[in-house]
Every structure is written in structure tokens, then in C-alpha cells.
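Several structures are given next for inspection.
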Structure 1
């Protein structure tokens, strides 16, 4: 029996995508620290330019904190439709090379180019050509990671950012993982990384000393994952079909809301938007969930599940309204209101064939 082929996986990650699009379209913003998002009391940074990142500004950071770190930062209101249009151009480029494209978001994706459309033998050359075409057709730069599995490709794409490429071959993989800082392992967050360091695990070589049984005792199911990834064992396929597990919309209020009538009007708007999403995709769900964040940041949710899909708007709104009232009670002050639907009709697991080749 011949050994399994080695897969060729590319992870493409656009550089500061939203911010870069804004700088591209407005020359006055180029070279300046900018953030896409809100800079007010409740605003959040969606994307920060590399000029802003030098000051410690990051995505998901509160706008007020971003201003403290970088007083000269320029906040720009984003345009999701514009970013979506650029993303469509980028994905078209991907599909010129392979149909095994797994988008993770508007600005990043995995590609399996083991058996690509152009029959090119080198994944590295393909990644270089993709990056070149992205810059030519969009005016934006992208970074790429090339390796033999998804985990290493994703880690690699961050090594030489921005506008860089990193290749990790099967020969290089074990040593790369040994020297990799535990905080840079994809899937190990800040809190877990600190816990690892308290256990004497600073790099991959430290993690390798732990047995799967001991890691599972400490970290539960995640322990088995850590045991596998530090050994470069990631058999996940590049899945070109990623169905949503839920669809939702939410609204963060500029001031805490204690007006039930206003909440009902907001909920109506959210439900209309949610229903439109499901209707366009013909993807209705059975479970509806209301999410409320109170003035003290306490988050509560309440759900109701039906035996059939909620494909009637009035029923969707009526159920959502009832759940919302159960959560609010008689005295309330709300920061955020959200509604989502899960148990979707198109939610399913992709079953595929693993593809592999020489590097």
C-alpha cells in the first residue's frame, strides 16, 4: 500500500482588510492610524490599520480605549456592502485555482491546491500568484501560509504579516512546532496560554512532554486537541460548504434603554431583517433565541424550539416578543438586544474525500 499523499493547503489572510479598503479608497487616510468602527462610548474597533496597531489598537477593542492608546486615530464608518464586493473579487481569484475553497470570513480562507485546476506542482508558487493577482485586481495586499494541514497553514500566514508568505514543509513542521510559543498556537487563547505557562509550558517542545491522558485531565476534550496539533496532526478537510449554525441580528443602544415600546420597535426591525436573511437563503430554523445585555453587562438568553421551521414572520416576531418580555421583567435597563434562529434547515455536516500530493 502506497503512503498517503501530502496535502497542499494555503491559508490566505487579507492585511487589515476593512481598514485597507478605506485607505485605498481615500488617499487622505493612507499612512495614518485609522480604525473602522465606532469611537464613541459604546463603539468597537472592527479593523485597525497597521499604523494604528503600532499603538496597540486591535480589532474588537472598545473605541474609547483605542483613542486613549492612539489619540490621533481616525475613526471611519465602515461599509459592509463594499467589503463584501471586494471579497467576492478575491474569492473569484481563489476559484481560478481550485474549487476547494473554505471561506472563514470576508477576508480569509483555506484553499486545498493539492490537485489544482492549473496542475501546478508548487503550492508556494500558487500562493505567490494568488497574492499578486489580489494586489493587481483589488489594490490590496494579502499574507499567505502554505503547509500540509490547515492548522500549520493558518499559523504560518501570520508569521510574515503584512504582505508576506511563510511556507512550512513536512520536513520543517516538527521543529517549527517545537519552537512555537504556546500563545501562538491557534486554538489556545490568552487565558489558556497563561495557564499553560504556570504549568511550565512555554513552547511546543514543552507541550510535547505531556501525555494525552494528562492533558485531557487538565484541559478536558481540548487536551486531546493540544496533544494532536503540537505533533502536526490535523486531518480536517478544506470544506467548501460551510452552512451556518445560526443566523442572528442585534442592536447595541447608545444609551441604556428602559422603554418597552422602543424595545418592541427595535425587536420588530431585528426580526424583519432576520426573516429576510432566512427567506433569501431559504434557510429557516426551528429554535429562536433572544439575547439581552443589561446595564451591568450581565448577558441573558432565552430560547424556544419548535418541531418545524419558523417560516412565518408574524409567528417569529410574536415568539421573540414573548421571550424578550420574559427576560426584561418589570424593571429593566438594556444595553443590547439580539435575536437569532438556529437548528437551521441547511445545517449539516460535510462528508468529503481527503485529497493529498508531494510538496
Structure 2
């Protein structure tokens, strides 16, 4: 069997592709796996680090506003479709799975013309443009959030959850605490905003650490992002560890009692898999406000609390942290709600991919 994963534009499209490939391998499938990304895309480096050399096609994204540049983008998409068709003919896959981004449409469209079975994995609560364009012409739409299904009428959908890679959710608390040199008595608050960081979270979180001053018994671990590490690293001390980036997310999540973070679909999938109660601060600078909708889905089932960026201040954030720190029962209810949403969803993902491959 052969399966092609396609997507790109950001790392958020690459992570689920790699996670699904991992799930196939870990479940003993003999499928050959191939990837198609955008030519020159930095996100393709993650594919190479995983040991694969991606095929690449020349494609650019559409402007969200009316712009003459969209004419060129459409023409490149049509040319990319021809490139993708040639690649697919050379591979002869049994199925193609798209994860969104402007790479996915040309490949899924080419696969349709060749009679190849097709699926989309939509990670967000608000379906992206490619999902909305292709959902009725693919064999299966795999959804990270059940809330997305109502936005995709007359489509063949299965709620599978979002796949995560590696050991997230599989590291014990005691092992993680020992690895990080943290005592069991500490309440650990882990906060981060992505590889570059999020300035709004950095400001509020670092001021909250100053407000705490070590009096609460909390150990704060805050990842500033590499860009702002020098600016904030002096805050580190007995009650706070300031780091540029979370290199070993499975270990840090296993050690954490509370997380403070943005609301990208893959980040929330890791929180669900690890069962970490969280304070979510959605980015307002994303398409269709999808981070807010992702966060709302978790909040409505009691798995998280949310502070919008408009409401964010050090005082408001510190109050929420203390409230969760002092109420262990609430944290346990949040943890149960996270697991109730599925925790690690490897089984559902594998079943969906197996069905797609076996029904050729």
C-alpha cells in the first residue's frame, strides 16, 4: 500500500501529517508513505528531520482580501495541479490525505482526476478554505473537533480527534518531575506561545511572575520564544525558570499542573493527550478567529478556561492561575473532561486511515 500526505503553508499542516504517518507505522501497517509540500517551504524541514524527502510543488496562498495577486495565485494553483498529477502518476498511491493549506487543493484535485481515494484531516473547530472547497468531493473528512461537522453539511465526516506525535501523554508525572528536578510538592505552571513566542503572553506572564514573587509555592516555567529570550531571561530564579523554547514537550507537559498557551489545534491536541488543565489565550490574528473557536470548544465541556487577548492582563492571568492552583478538584474535573474528549486519538485515526486504504 502507498499513501500520500499533502499540506503546507505552516507547520500546523505538517505536524498532523507526520503524526498520522507515525500512527500507521506503530500499528504495523506496511504502507509506503510519501509527502508533498510547497516548493521552498521552511515547514518541509520537519518532514526531512523525520527521515523523508518531500516532493514539492510551486504554489502560493490566496490573499484574504480582493487583490490582483490572487490571479497569479490561481494560475500557480492550476500549474501546481499539473505538477501534482505527474507526481501522483509516478507514485501510484492507494490514497491521498490532505491536511489543509494551499498545497492540499492541487494535490487532492489531481488525485480526484486520477480516481485515487482521498481524505482531508481538518484540525480546527472552524474548517479551513481547502476543507470547505474539497469536503464534498473526497471520500472522508476526518475532524479534530466535532464542532466542525455542522459547518460541513452533506459531507462524509468522522470525528477522529487530532493526532499527536511521540511520547505526549505517555510520560509519567514522577518520571517527568525527576527528569526536570522538580519536587512533587510544587505546583507547576507551564506557559508558552510557540517557537517565536507571543508578545502578549510574554508581557502578562512575566508580570504575573513578578506579582507572585515566590509567595504562592508555584514553580513557573515560561518559554518566551527564541526571539524574546534575552529580554526576559533575567526573571528566572527560585520560583521561575525562563527558557527560550520547550524542547521536550512530552516531559514538560507531564510535569505540569496548569498550562497557559495559545490555541492552535495541535497545541490543544497535546494538552488533551497529556490531560493538562489550561488557561487559553487565543490569538486574534488568525483566519476566521479559529483559535477562539478551538478554545471555546474546550471551555464548553469544562476542559479549560479562556482569557481573550482583549481581556488579558497580568492581574487577570494571575487570578486565574491562583484559582486553579487552590482548587485541585476543579483541575481534576478539567483533566477528566480532557480525557473525555479522547486523550490520544491514535486508535480513531488508524481506523479511519485503514478504512480509506482498504476500500480502494
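Each reported figure results from applying straightforward, stated rules to the coordinates on display, with no laboratory input. On a predicted model such as this, the values are computed, not experimentally measured, just so you know. Cβ atoms are built from the backbone, for glycine too; each structure is taken alone.
Quick look at the numbers
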| quantity | calculated |
| --- | --- |
| Comparison of 1, 2 by Cα Rg over 2.2 N^0.38 Å - largest value held by | 1 |
| Structure with the greatest value (metric distance in nm of label points 7 Å out along Cα→Cβ at positions 154 and 186, set 1, 2) | 2 |
| Highest-scoring label, criterion being distance in nm of label points 7 Å out along Cα→Cβ at positions 282 and 338, among 1, 2 | 1 |
| Which of 1, 2 yields -13000 [helix-only ellipticity at 222 nm (-39500 (n - 2.57) for each DSSP H run of 4 or more, over all residues; to 500), calculated] | 2 |
